[in-house]
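Listed below are the structures to be examined.
What follows is calculated from the coordinates using simple rules that are stated; it is not laboratory data. Model, not experiment: these values are computed from the prediction. Cβ atoms are built from the backbone, for glycine too; each structure is taken alone.
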Structure I
Amino acid sequence: MKHHIVVILTLFCAGNLTAQNSIESILRAVEQNNKELQANEQLTRSKKLEAATGNTLPDPSVSYERKWGKPASVGKTAELSVSQSFDFPSVYIYKNQLSNLKSNLFDQQGKIVRQQILLNAKAVCIDLVSLFQQQRLLDLRLANAQKLSALYQKRLANGDANILETNKIDLELYNIKTQMRLLETERNNKLKELQVMNGNMPIEIELTDYSPVELPENFETYSREALAADPELRSRENELEVSRKNISLNKSLWLPKFEIGYIREMEPTDKYNGISFGVSIPLFENRNKIKQAKALNGYTQMQIENTRLQNQSALQQLYDQAHSLKIAMQEYNKLLQSQKTLSLLNKALENGQLSMIEYFIEANQVYESMQNYLQLENQYQQIIAQMFRYKL
C-alpha cells in the first residue's frame with residue numbers, strides 16, 4: 001500500500017547531484033553574462049580610479065612677465081617663474097592608505113550586488129524545479145483521469161454507469177488540462193525572467209530537481225559563519241576603516257603646505273637666477289573637518305552594530321522558518337505514506353466498493369497532500385537559499 005506513494009515521492013526527490021550541477025551551472029552563466037553585474041564591475045573600476053586620483057602632486061605653476069620701460073632707454077626686463085606646491089609628506093601616505101581602503105570598500109559593495117543578483121537567479125531556478133514537479137503531478141492526475149474516462153465510457157455503453165459519473169470525470173479532465181496550461185505559462189515566464197538575468201541568452205538546461213540541502217544543526221555555529229562572510233557587514237567594517245583613516249588624513253592637513261620654485265630675471269644689462277620657497281599655514285580651510293570626520297566615524301560604528309543585530313535577527317527568523325517547514329514536510333511525508341494510494345482507490349472504484357463521489361473525495365485528498373508537500377518543499381528551498389546566500 002505504501003509503495004505507490006513512496007515511488008511518487010522518490011520521483012520528486014531524485015537526481016539531486018545532477019540538480020546541484022544544473023543550478024550551479026546556471027548561476028555561473030548568470031554571473032558571466034548578467035548585464036547589471038557587468039555594469040557594476042565598470043562602476044567599481046571607475047570608483048577605484050576616482051579614489052586614486054587625488055593622491056598626486058598639484059600641477060606645477062609657470063609664469064612669465066615682460067616689462068617695458070619709459071623712456072625707451074630704460075630698456076626691457078623679463079621674469080620667468082616655475083613653482084611646485086606640495087602638502088606635508090604624511091598627507092600623501094594617508095591618502096594612499098585611504099585609496100586602498102576605499103578600493104576594498106568598493107569591492108565589498110560590488111559583492112553585495114553580485115550576491116543579490118545570484119540569489120534572485122537561484123530563486124527563479126527553485127521555482128522552475130517546483131513548476132516541473134507540479135507538472136509531473138498533473139501528468140499523474142491526467143493519466144489516472146484518462147484511464148477512468150475510458151473505463152466509464154465502456155460502463156456507460158454497457159449501462160453500468162450513468163451520465164453524471166461520466167460528466168464528473170470529464171470535468172476533472174478539463175480542470176487538469178486548464179491547470180497544465182496555466183502552469184506552462186508560468187513556467188515560460190520564469191524562463192524568460194531567467195533569460196534576462198543571463199544577459200538575454202537562453203538557458204538550455206532543464207531544471208527538474210532541487211540541490212541537496214541540510215538545515216544546520218547548531219544555529220550559533222551557522223550564524224557566526226554566515227555573519228563572518230556577510231558582504232554587507234564587511235562593507236560596513238570597511239567604511240569604518242575609511243572613516244578612521246579620514247580622521248588621520250584631516251589631522252595631517254593641518255600641517256603646513258610648501259611651495260618651491262625657480263626664478264630667472266632678465267634685465268638689459270644683467271640676468272639673475274634664484275629659487276623661491278613658501279609656506280602655507282592652514283588657518284581657515286580645514287576648519288571643522290576633523291570634527292566632521294569623527295562624527296562620521298561614530299555614525300559608522302553604530303551602523304555596524306545595527307547591521308549586525310538586524311542580520312542576526314534575520315538569520316534567526318530564516319532558521320526558525322526552515323525548521324518549521326522541515327517538520328511540516330516530515331509530517332506530510334508520513335501522512336502520504338499512510339494514506340490510501342491511488343491504485344487501491346482505482347481498484348475499489350472498479351469493484352463498486354466506492355462511488356464516484358467518494359472516489360474523487362479520497363483522490364483529491366491524496367493530490368492535495370502531494371501539492372502541499374511540493375509547496376512546502378519549495379518554500380523550504382527558498383529559505384535555505386537565503387540562509388546560505390553568503391556562499392554564492
Structure II
Amino acid sequence: MTAFALDPEQTAWCAELRTLAAQRLRPLVEKGDPGHVNRPLVAELGRLGLLTRLFTSGALDLCLMRESLAQTCTEAETALALQGLGAHPVHAHGTPAQRERWLPGVREGTAVAAFALSEPGAGSDAAALTLRADRDGPGRWRLTGEKCWISNAPEADFYTVFARTTRDAGARGVTAFLVPSDRPGLTGTPLDLLSPHPVGALGFDAVPVTADDVLGETDQGFRVAMSTLNLFRPSVGAFAVGMAQAALDATLAHTAGREAFGGPLRDLQTVAHQVAEMSLRTEAARLMVYAAAAAYDAGDPDVPRRSAMAKLLATETAQYVVDAAVQLHGARALRRGHLLEHLYREVRAPRIYEGASEVQRAVIAKELYRTPRGTTYRGGTGEGGAR
C-alpha cells in the first residue's frame with residue numbers, strides 16, 4: 001500500500017457520505033434560504049453523527065468528510081466545516097464549563113458556532129487586529145470594534161472572538177473569547193456575497209466579557225487561532241478537491257456524450273489532453289491534502305508548511321479545474337442552476353478565506369527559511385503516513 005492510499009473501510013465510508021449528501025442533505029439545502037444559516041441542515045448533520053465526528057476524529061477523517069460532501073452538496077460541506085471551525089477552539093482550549101455549556105449543542109446541531117477573526121482592516125494580516133478588549137476591572141473587559149467576513153454571522157449562537165488585550169504587542173497581545181450572541185452591545189449585519197453562504201459583519205459596542213469567557217490564556221489567543229487554522233487549512237484543500245472532482249466527473253460525462261465535429265468531444269485531442277490535465281492536477285492536490293492531514297495526525301512539527309502547501313495547491317487547482325470544466329461545457333454551464341455555475345461561484349472564496357493564497361506562500365517561505373541549513377524535508381510522512 002502506498003503512503004496515502006485509503007483502505008477499503010475509508011473508501012466505503014466516503015461513498016456512504018456521498019449517498020447521504022444526495023439523499024438526506026441536498027433536499028434540505030433546496031428548502032433553505034441562501035445566505036442564511038440552514039438550521040434544519042445543521043440539525044441533520046447532527047443526527048447523522050457527522051458533527052460529533054468533527055471532535056472525535058483526526059485531520060484525515062475531517063478531510064475525507066469535507067471532500068466527500070463537497071462532491072455532492074457544497075452547502076452541507078460548508079455547514080459542517082463552519083461548525084468545526086467555530087467550535088474547535090472551545091473543544092481544544094475551553095474550560096470544562098465552556099465545553100459542557102456549548103459543545104453538546106454543536107454536536108447535536110442545535111447550537112451554531114462561528115469563528116470571528118477577520119476585520120475590515122485585518123484579514124490576511126491577522127496580527128493587526130484592532131478589536132479592543134479594554135479592562136473593566138479584575139478579570140473583566142469590554143470589547144469595542146468590528147469584525148467582518150464572519151461565516152454564520154450574524155445568526156450564530158456563539159462566536160470565538162479574537163480581540164486585542166495588549167496594545168502594540170502584535171500577535172502576542174491577542175486573546176480569544178467565547179462570546180454568546182445575546183451579549184449586550186453585540187450586533188450583526190448580513191453581507192451579500194458571490195457564494196450562497198451566511199456571512200456577516202459584527203459590531204461590538206462595549207460588549208462585556210470576563211475571565212470565564214477566555215479561551216486558553218490571556219494574550220495567547222493567536223496560538224488558539226493558528227492551532228485551529230493548521231487543522232482546518234488542509235481540510236479547506238479537501239473541500240476544494242471535492243469541488244474539482246465534481247467538475248471533472250461532469251466534464252467526463254459531457255465530453256463523452258457531446259457530439260461535435262463528427263464525433264464525441266473526447267475524441268478531440270485538445271479536449272482529451274485538457275481533461276487529462278484536470279485529472280492530474282486534482283489527484284496531485286488530493287495527495288498533498290492527505291499528506292498534510294496525515295502529518296497533523298502524526299504530530300509532525302512541519303504541519304504549518306504542509307497545511308499551507310495543501311490549501312494553496314488544492315484551492316488554486318480547484319479554480320483551474322472548474323474554470324476548464326466551464327470552458328469545455330460552453331454556454332450551458334453559465335445558466336443559473338447548472339452544477340458548474342454553482343461551483344464557479346463556490347470555488348473562488350477558498351483562495352481567500354483562512355489565509356489567502358499569498359499568505360500561504362509567505363507561510364511556506366517562512367517555514368523553509370526557518371529550517372537549519374543542510375536539513376532537507378523527508379518525502380511522505382515516515383511512520384506517520386495515512387492508514
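When mean count of other Cβ atoms within 10 Å over residues 245-252 is computed for each of I, II, the one that comes out at 18.5 is I.
From which structure (I, II) was distance in nm of label points 7 Å out along Cα→Cβ at positions 141 and 237 calculated, if the value obtained is 3.2?
Numbers: I: 5.0; II: 3.2.
Corresponding structure: II.
FRET efficiency 1/(1 + (r/R0)^6) of positions 101 and 293 (r between Cβ atoms, R0 = 25 Å, to 0.05) was computed and gave 0.95; which structure, I, II, did it come from? Structure I accounts for this read-out. Looking across I, II, the calculation of helix-only ellipticity at 222 nm (-39500 (n - 2.57) for each DSSP H run of 4 or more, over all residues; to 500) that yields -25500 traces back to I. With distance in nm of label points 7 Å out along Cα→Cβ at positions 181 and 253 as the yardstick, tell me which of I, II scores highest. Largest one: structure I. When volume of the Cα convex hull per residue in Å³ is calculated for each of I, II, the greatest value falls to I.
Please state which of the structures I, II yields 17 when relative contact order in percent (Cα under 8 Å, 6 or more apart) is computed from it. Label of the originating structure: II.
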